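Pasting the structures in now, so scroll down.
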Structure P
């Protein structure tokens, strides 16, 4: 099943797609999951705001919106990533843009694997899982 990369209103980010695909498969396997159809859609802030308003009734910018189509142990979904917000966040947290982009790329996969970040104490758990996953690609 494919993992695809496309863009809306932005240039394709400078990432090694094959490396990301391999990484996503390895991270999913750590959670007992296999990858189905996963579509990364890189966009700008205006596009992610449109998606946020239309599908989630949220009126704010975000770095990622994950649409979950998982079945059983197969993770599938559409992951909209705002490169504008990733850039802003990288500046705010003092991390290189590439590292922040990879963090967001895997953040959506972790959601599809069942890790949440909205409840009390869940953000810290998500960050731990993100950091563990980042170690696998930033070596």
Structure Q
């Protein structure tokens, strides 16, 4: 009987978790708010490092989620973020506001629940940028 060496398995799992929490992630688009650009059910790759180093599950510095921030979303970029109600969303950055927030809009304006309903979203709510949709 052969035994599996546990050290390489533990290292691989640790590396995968670190990559998922800090570098990139995969999500599945749900809904029709970003059609025709992003179809319902499409798998999206999210760059978690595009705007800075975000600390997952922890809020530091009076509610900020970023340990270091080196960029802000550009107008037109598609980002993944938490809405003010705490729901995960994929929308396009349509405007940056002076108070450290952005205006999020879906491409399908007739089927999109976005900043037109809930207002500007703090930049700290951004998880990352959607790549290659």
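Computed from the coordinates by the stated procedures, all read-outs in this text should not be read as laboratory data. The structure presented is a predicted model; accordingly, all values stated were derived computationally and were not measured. Cβ atoms are built from the backbone, for glycine too; each structure is taken alone.
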Structure (P, Q) behind the derived value 4.2 of distance in nm of label points 7 Å out along Cα→Cβ at positions 9 and 113: Q
helix-only ellipticity at 222 nm (-39500 (n - 2.57) for each DSSP H run of 4 or more, over all residues; to 500) computed as -16000: which structure among P, Q? P
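Looking at structures P, Q, which one was mean count of other Cβ atoms within 10 Å over residues 81-88 calculated from, given that it came out as 20.6?
P
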When distance in nm of label points 7 Å out along Cα→Cβ at positions 41 and 65 is calculated, the result is 0.8; to which of the structures P, Q does this value belong? P
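Comparing P, Q, where is Kirkwood radius over Cα pairs in Å highest?
Q
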By the measure FRET efficiency 1/(1 + (r/R0)^6) of positions 25 and 89 (r between Cβ atoms, R0 = 25 Å, to 0.05), tell me the structure among P, Q with the highest figure. Q
When distance in nm of label points 7 Å out along Cα→Cβ at positions 97 and 121 is compared over structures P, Q, which one is greatest? P
